[in-house]
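Scrolling down, you'll hit the structures one after another.
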Structure P
């Protein structure tokens, strides 16, 4: 007889709203000010219209976030919940060490610090965990800080990864609209394509072992380094 699978318990309204809040571009962490190399790709003519922007961001989702940041979010969420400070630091060290340009490193540090500052204003934040986050040297990375914020909810690792990825997608689509430039309708079509790819990407990321995580996007790293001295810029990366 085939095994009958029970449906997963529905996400509570409080958890769903908390994740939507964390994924919102309005969260005061400065995500809107970064293009993560997209502006440099547009300057180089690699991204020039809706089709090339869509393919660029899909590749970045799968090859970048899917092999690195999303995996860290899932592992860090579990570490925060079991109060494993050593594991949290190990994940943070890996994330910072694998940023492939100065801009990428500065982005994750700035956003991590900003999210830690936002969590300080939340009355339901675990004070000991927040102190551990703020003490991470030289700074908390954004995925590790996001994992702590999600750990204060009832969200599963998959739900936290989906929220992180969608928040990234919204910021990147807005960057594409400004940098390429594109219209709002084109941006929504790209966001739809990213939304379709996010669940499978998140599942693959959460299945990775530590030895399988990686940060290897050489073209993006080169473009990010070029962006540091780009003559005219809208974004910080």
Structure Q
């Protein structure tokens, strides 16, 4: 049990290793099951049970991380506050599950799902691998964000619109500005907008500061459009069917 929580491990995470691929496959399977069982999940009792259960998983996930950071002497206000995009997306996704507010969905679907999928494919957890707590937490928190939003799509029937893309992009930039000010005041680097992360990442290929921020903006917008493609295609098919 001590090894499960200890601050570091002898085995480091390896990108696209068998354990990484198995983890991704497990979450993909959950998403597929969620899609195929979307109709039974719409039963009022089952719907409420699953929705609240996902809410609790996300909240407990974030609280457990804060507890582990404190316990392992890693907690610090300059880097441990829930201000990174993954943390704020998780929190807002949890609130979405609880309140079912469509305005939150417009943000969490694009920003939360987009950032979480990218994080799961290229995780920044080099010191931890399965079965360490940080590995399990990382994928439950990010995968949970994706599943929460897909639950609202497949089961609750929520659908983003073309305007939702620009709303999400606007709110993302507003939040980024707030975080930039916070970083300046506390000498932090939340969202990696004050400087590049220490560990190797996609940002290393996007130019020096502050130019890589513009590149990240473009990547975010492209990601939003990609996430909207299934809905655009579905609407187009429906229009074609109505014409015929």
### Query
Here mean count of other Cβ atoms within 10 Å over residues 27-34 was calculated and came to 18.1; which of the structures P, Q was it taken from?
P
### Query
Quick one: helix-only ellipticity at 222 nm (-39500 (n - 2.57) for each DSSP H run of 4 or more, over all residues; to 500) came out at -20500 when computed from one of P, Q, so which one is it?
P
### Message
Matching task: 39 is the computed value of relative contact order in percent (Cα under 8 Å, 6 or more apart). Pick the structure from P, Q.
### Response
P
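Comparing P, Q, where is distance in nm of label points 7 Å out along Cα→Cβ at positions 195 and 227 highest? Write out the running numbers ahead of the final one.
On the way: P: 2.5; Q: 3.0.
Looking at the calculated values, the largest one is Q.
Out of P, Q, which has the highest value for distance in nm of label points 7 Å out along Cα→Cβ at positions 139 and 187?
Q
None of the figures in this text is laboratory data; all of them are computed from the coordinates on show. If you're wondering where the values come from, they're calculated on a predicted model, not measured in any experiment. Cβ atoms are built from the backbone, for glycine too; each structure is taken alone.
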